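Since every read-out is calculated from the coordinates, none of them should be taken as a lab result. As the structure is a computational prediction, the values presented were derived from the model and not from experiment. Cβ atoms are built from the backbone, for glycine too; each structure is taken alone.
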Structure I
Amino acid sequence: MKIVWSEFAIASLKSIFEYYKVKVTRRIAHKIRWQILQSTKQLSSNPESGQIESYLDKFNQSYRYLLSGNYKIIYRVKEDKIFINDVFDVRQNPDKMIDQKRYNGK
């Protein structure tokens, strides 16, 4: 299956990288980004390996997530593609996750 990253998820990943680059080091920022990207590779062959994200049930899209460190990689499977919608920091208020812009059904 093909993995497709939404613009929002790409922006989230870039934001995470920039944060760690400034607050810690560029090397740590690369490591965290690499770990997140590596976590998604399993989805090509095992798309239902993530847990169901019940917090997003209201969207009726069967969202799932994988954990990578302090981040939830939120995705859904549609036909022959896996759409990654967000990389969400679990240390945030989960109400922030329900932002419609993140899950617009694409």
Structure II
Amino acid sequence: MSEAMDALEARVNRQLNLMRDLGEELGAIRVRETSPDGAVTVEVDGNAALCDLVFSEAIAQMSPREFDSVVVATAGRAAHLAIARRAELVNAFNSELAETAADASREG
């Protein structure tokens, strides 16, 4: 019985560590994207929330419509990359969790 409890405890600890690691990795996601002309730089987090927005002097030469377009396109690219990175981490987590469950079913 003790061996079964030890195995269960080890599996639960492994899953807990996987969840903690995922939380830390998701919290650490930062994507920085700069427009092709260098006028706008956007940084977003793993939720695609804006963290930083930097403009160069190049924006002075833009019309309001061009400015809007560059900001939105650059932020969109950054958000897309952040969400893709988040998905990679979640998929890796799910795979590791499935392996842990498969190992447990083979043991039990």
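Listing for the model above:
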item: helix-only ellipticity at 222 nm (-39500 (n - 2.57) for each DSSP H run of 4 or more, over all residues; to 500) from the coordinates reads -24000; which among I, II; result: II
item: Mean count of other Cβ atoms within 10 Å over residues 4-11 derived as 12.0 - corresponding label from I, II; result: II
item: Origin of the value 0.40, where FRET efficiency 1/(1 + (r/R0)^6) of positions 20 and 76 (r between Cβ atoms, R0 = 25 Å, to 0.05) was derived from one of I, II; result: I
item: For Rg and Dmax of the Cα atoms in Å computed as 13.4, 40, the structure of I, II it came from; result: I
item: For 16.0 (mean count of other Cβ atoms within 10 Å over residues 68-75, calculated) the corresponding structure among I, II; result: II
item: Top of I, II by distance in nm of label points 7 Å out along Cα→Cβ at positions 12 and 36, largest first; result: II
item: If P(r) over Cα pairs in 5 Å bins from 0, in percent, for residues 44-83 alone is computed and equals 6, 24, 33, 24, 10, 2, the structure in I, II; result: I
